[in-house]
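Rule-based calculations on the coordinates, nothing more; no lab input. These numbers come from a predicted model, not from an experiment. Cβ atoms are built from the backbone, for glycine too; each structure is taken alone.
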Structure P
Amino acid sequence: MIRSFSFRYGDNTGKQEWYRVEDDGKAICVRMDMRDEEEHTFYAEVEGEFLKELEEKLEVGGIVKWNGFYDIETCLCSGDSWVLHIFYTDGKEDVHAMGHSARPDGFETGVRVIKEIFARFL
């Protein structure tokens, strides 16, 4: 079962989104637009059913296959960047991936899946 989850995504226009489930069972969604310094943060308590659904959709959506993806273009000042961390309670391998102006296969589909899962809290 998932213990905690974090997916943060930002683009070069100043928009950022961050979807999290903390160890204490709180789901947090943050949407920021740095162009107008506007931030919207949403909190919700999550139950085991949500975590089970999240884990299933991350598997089906291929997001766990991003594990180990690391492609950071350090000299590039434009483009999007993202970071993914998934920690489990049952001995499954944790998932860590990140990119800057680089994406693994199925990234767009995966982002859509994550947004759909967390949409209930927005």
Structure Q
Amino acid sequence: MRPLKLSRSFTLMEPGPVVLVTTRDGRKNNIMTISWTMVLDFTPAFAITTGEWNHSYTALRKNKECVIAIPGADMLDTVVGIGTCSGADTDKFAKFGLTPVPGKQVKAPLIKECLANIECRVVAS
């Protein structure tokens, strides 16, 4: 990974790849696979779709922060695997051999193995 100007971060998500989103509920980290993302404008602002059916949703609503991690094509099996198990009973970092990296702006971890990580705060829900 290398630093990228915040004003250019929208280029990592156009035209909307499948991403991994990390959260931290205060005790543990979690990862979810999100297949619907959207760049809202160039400020940058992003949209993702999740809801109460997803274990990470509670942490996202409570802490109002997350990391959007952009996986490479070599992580396809990992991305699918993360999306087919629940963080309620699975440590996904351990199960999939991923390395959590402390964020600089948020408590949710970055994923070392991903191509890019965008630290995010929720501004609307």
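Laid out as a table, the results:
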{"item": "Winner on mean projected area of the Cα convex hull in nm² once structures P, Q are ranked, highest first", "result": "P"}
{"item": "Which of P, Q yields -0.90, -0.97, -1.10 [log10 I(q)/I(0) by the Debye sum over Cα atoms at q = 0.26, 0.29, 0.33 Å⁻¹, for residues 32-79 alone, calculated]", "result": "P"}
{"item": "Among P, Q, which structure scores highest (criterion: distance in nm of label points 7 Å out along Cα→Cβ at positions 48 and 72)", "result": "P"}
{"item": "Source structure (of P, Q) for distance in nm of label points 7 Å out along Cα→Cβ at positions 24 and 96, computed value 2.5", "result": "P"}
{"item": "Origin of the derived value -4000 (helix-only ellipticity at 222 nm (-39500 (n - 2.57) for each DSSP H run of 4 or more, over all residues; to 500); candidates P, Q)", "result": "Q"}
{"item": "Winner on distance in nm of label points 7 Å out along Cα→Cβ at positions 64 and 112 once structures P, Q are ranked, highest first", "result": "Q"}
